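Structures for review follow.
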Structure I
Amino acid sequence: MNKKIFLSVLLMFAITLGFSQTKEELQAQKAEKQAEADKFKAEADAIQAQIDALPGWRVGAFGTIGGSLSNFSKWYAQGAPNNQSGAIGFTVNAFANKIEDKYFWRNSLNTNLNWTKLDNKDNPNDSDDFEPTTDVFNISSLYGRRLNEKWAVSGLAEYRTTILNNFNDPGYLDVGVGFTWTPITDLVVVIHPANYNFVFSSGDTVFDSSFGAKVVADYTRQIGKVNFKTNFSTFQSYEDSDLSSWTWINSFAYTFWKGIGVGFDFGLRSNKQEAANFQGVALEDADNDIQSYYTVGLSYSF
């Protein structure tokens, strides 16, 4: 009996030792493979950097979508116990850039659209439609002839408006010439001292076009699973400071599975003409508060 017990214990010890050795071997193999993978990734990143530096087109897009739907029936604790509500919104950031040794042509699109609805079933006079609440549309095209590696003589056309409500009312078209500075690969700074800001509007409004300077700073980059873009655009009127404006838009997206992730967008703007038009007062009497928006939701990167 003691011999059998001894053999059983010895067998269990041998099996345990075998598993232990197997685990250690697997961990060593994993570490070896991980080191190889890190090496190959570094080499792939270096090759991709060389590809990015080559002349030609570079295109890409990422965006955010968010939404919710709800339905309440006889939920008496709230003011409208029978209602349907919902919200849906999305943003798109896209670019198509042609980069050559002697010139570049950079094109970008930013749009942020959002609809909401609150249908009170006990009120036959309210709307049961999705109504637009966020409405941003911005498209630009920048062409430059290089003076050297970092500076270029350039021309810019940038158009901003809303497209769901009051399309082109107002609408802004900046057309100007000057210089573009590209100190690093992903940063573009436009400095145009000669720029005309066309403002389109219907009827008798406070909106007015003027001549001035245009400055734009754009930084767009992808680092691993993170896409982000920040764009600051300002027009400074030479004729009247009340005709000046600026807009700062930021977009972030983190991808965790096959292009799908989470995204966050926010924007700030100062435009006294828009404030005066909304408040129904003269331009000099407008209270020019900072405008803002943000969107949070799922994101998708192309």
Structure II
Amino acid sequence: MKQIGVALAAAAALAVPAAPAQAASRIIPLDLSAGQQPENIALEPDGSADLTFAYTGEIGRVTPGGQIGVLARIPVPADGDVPVVHRKLFLGGIVRAPGGDLYVAVSTGTAATGLYRVRPGAAPVQVAALPPAGFQNGVARDPASGDIFVADSFGSVVRRVSPRTGRVTDWATGELLAPVGGFGANGVKVHDGALWVSNLDRGTLVRFPLSGAPGRVVASGLGPVDDFAFHGEDVVAAVNQENRVVTVGRDGVRTILSISDGLANPTSVAVRGNTLYVADSAYFGGSPNLLRTRLK
């Protein structure tokens, strides 16, 4: 782990030219007029992609063949007012538990804000309430305990939530997670004995050991970094407003996909084997889509 952290920190400091963008194997278009703007992604065993559609309350599923369906709907409160974006609802991160349950972060500006469980064949259930004044964003599951980590992009905090008891604790807080006028803690992943968190405003990736040791920046200068994933020892990250997907590793920071490959504000990525999935939200222009390609 020490070697990986050093490599990431060094890589972000290098002025490495961008690698040529690789050709996407498939782009599955989504319907902007229907509000299909994907914020986050979780993969099913068969390769289907479960997507949170940011403002509709819908959790969609895109099959390997490209069929798009709706798994569930989180009710949109009539009096909802999510801070800053001023929508009635915002769906953030999604993560899949081994049994098939999905956990989704929901912001409404009301008491409906929280972590929800989506179980096949059942209505979504709020398993824990979270602060209505926050912006609940990325989620990650601790495989050891089954607890869910939820990043609050406004609250400078990552909370730990027990889906079984509903208990919520502030697990990591402080300047490393704080925004600079916009969005701070964003994507979260559990990897190699640590919780990793991206800070969009600061363009950093922070590593917090699960042992409780202090967090530290392991990569910087990444731009408006949103969600990310791991491919071996490399990090693959969505750089939202810059319409890029980058890898960060021993050979530096390299752009592997760009607007010329069909990116339109990439919000999240997922990796299975050598297959990369990228969800494009088109928040600031373009057309939303799910892009699938092979990593070199």
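Every number in this text was worked out from the coordinates using simple rules, so none of it is lab data. Everything numeric in this text was worked out from a predicted model, so none of it was measured. Cβ atoms are built from the backbone, for glycine too; each structure is taken alone.
A value of -1500 was derived for helix-only ellipticity at 222 nm (-39500 (n - 2.57) for each DSSP H run of 4 or more, over all residues; to 500); which structure in I, II was it taken from?
Clearly, the read-out refers to II.
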Exercise. The value 50, 26, 10 for Cα extents along the principal axes in Å, for residues 192-239 alone was derived from one model only; which of I, II is it?
Worked result: I
Seminar exercise, completed: For mean count of other Cβ atoms within 10 Å over residues 128-135, structure among I, II ranking highest is II
Problem set entry | At a computed 3, 16, 27, 26, 17, 6, 3, 1, 0 (P(r) over Cα pairs in 5 Å bins from 0, in percent, for residues 184-271 alone), which of I, II | II
Seminar exercise, completed: Rg and Dmax of the Cα atoms in Å gets 28.7, 108 when computed on, of labels I, II, structure I
For this session: Kindly point out which one of I, II the value 11 was derived from, the read-out being relative contact order in percent (Cα under 8 Å, 6 or more apart).
Result: I
